[in-house]
Structure 1
Amino acid sequence: MYQPVRKEPSSNKCFVYVFAAFVFCCAILLISASILRIKKPELKLTSTTLNGIGYNDVSPSPFFNATIITYFSIWNPNYGGIFSYEYSNIKVLYSGVKVGVTKIPNDKVSQRKTKHINVTVDVNFLKLIVNGNEKFSSDIGSGMLNLTSYVKFSGIVQLMKIFHKRKTLEMACIMNLNFTSHAIQGIHC
């Protein structure tokens, strides 16, 4: 007599194993993508001080000179990446006229680290610059001078010596120099 062969009920273990491997691979890819994503470093003005002020508000030759000491910080939020920035400079402007420039040497910021930079800028308002500029004379006479500073860091973020991406950090700040208190006030970046 013929007896049919009994089939064992099929197991879903194979499907569970394949699905678990798929979920594991997706989790690894998501973690890798979040770590390897190249983030833009952050530039922050930490403080600014004024040193060595000299000025004369008497016409026909008003002048002003000072030394501004500025502290910046650059934070590199990348894992496994270095931000290498090129030579840069900080410019100080009065009414659109450049009155002070200082170079900032190139350097590197390591992964998940903060680089502190201090820059000294000599600001000079010469007679040549202010001839015909009555606004300068009135600003000197008022005891308050409005300046704008601009800094730009351009460099490359390099992740694990494989991925490279160019990033540029820029900051413009407006500040008021107070002659009576010999201080910088109202900094807005």
Structure 2
Amino acid sequence: MDLPLIAWLTVIWTLLWTGLSWGNVISGVVVAVVLCLVFPLPAVELDLRLRPIGIVRLAGYLLYDMTSSTATVTWQTLRGNPGPAAVIAVPLRCRTDLMIAATSVAVSSVPGGALVEVNGSTATLYLHVSHADDPRAVDRARADVRRLETLVVRAFGTRAEIARLTEPTRPDGRTPDA
């Protein structure tokens, strides 16, 4: 039995009934236990490591990237020349769901490119980018995602995930085992 989940569901149940009473708490516990028994959640293994220096570097880079990207997008909007757009695929080096999700959140928090899809089975992010007619802009977008992935993994990843960052990549950006 997942006691923190039962406690959380009980709190939500009590809030839904807008009143703290013994009846609401007891019925909340009963409903939470029944829900946990009828709809069991799969075990989630979080191989999360908190690396303070990596977290500071990630936060600093995100702040810088958000500021510079906002200025770039504003300038492009004022000029009225966004350029042709495209959706590009950016394969990631790390394969764990946690690192893919964390990288996706970091990428989607920066203006200028919209995260369109995340394919967890291939560890690939699909981004909408402007100025797709310029190969340098597309390469820069892929490099920015790679940089964010590196910072995320160095902030939260395991040693194995950090080691995976140094593996060689093919010309299409994929690792040899992808």
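Highest-scoring entry among 1, 2, by relative contact order in percent (Cα under 8 Å, 6 or more apart), is 2.
Sorting 1, 2 by volume of the Cα convex hull per residue in Å³ from high to low puts 2 first, with the largest value. Which structure, out of 1, 2, was distance in nm of label points 7 Å out along Cα→Cβ at positions 75 and 107 calculated from, if the result is 2.4? Source structure: 2. A value of -18500 for helix-only ellipticity at 222 nm (-39500 (n - 2.57) for each DSSP H run of 4 or more, over all residues; to 500), calculated from one of 1, 2, originates in structure 2.
Quick note: the coordinates plus some simple rules give every number you see, no bench work behind them. Fair warning: this is a prediction, and the values are worked out from it, not measured in the lab. Cβ atoms are built from the backbone, for glycine too; each structure is taken alone.
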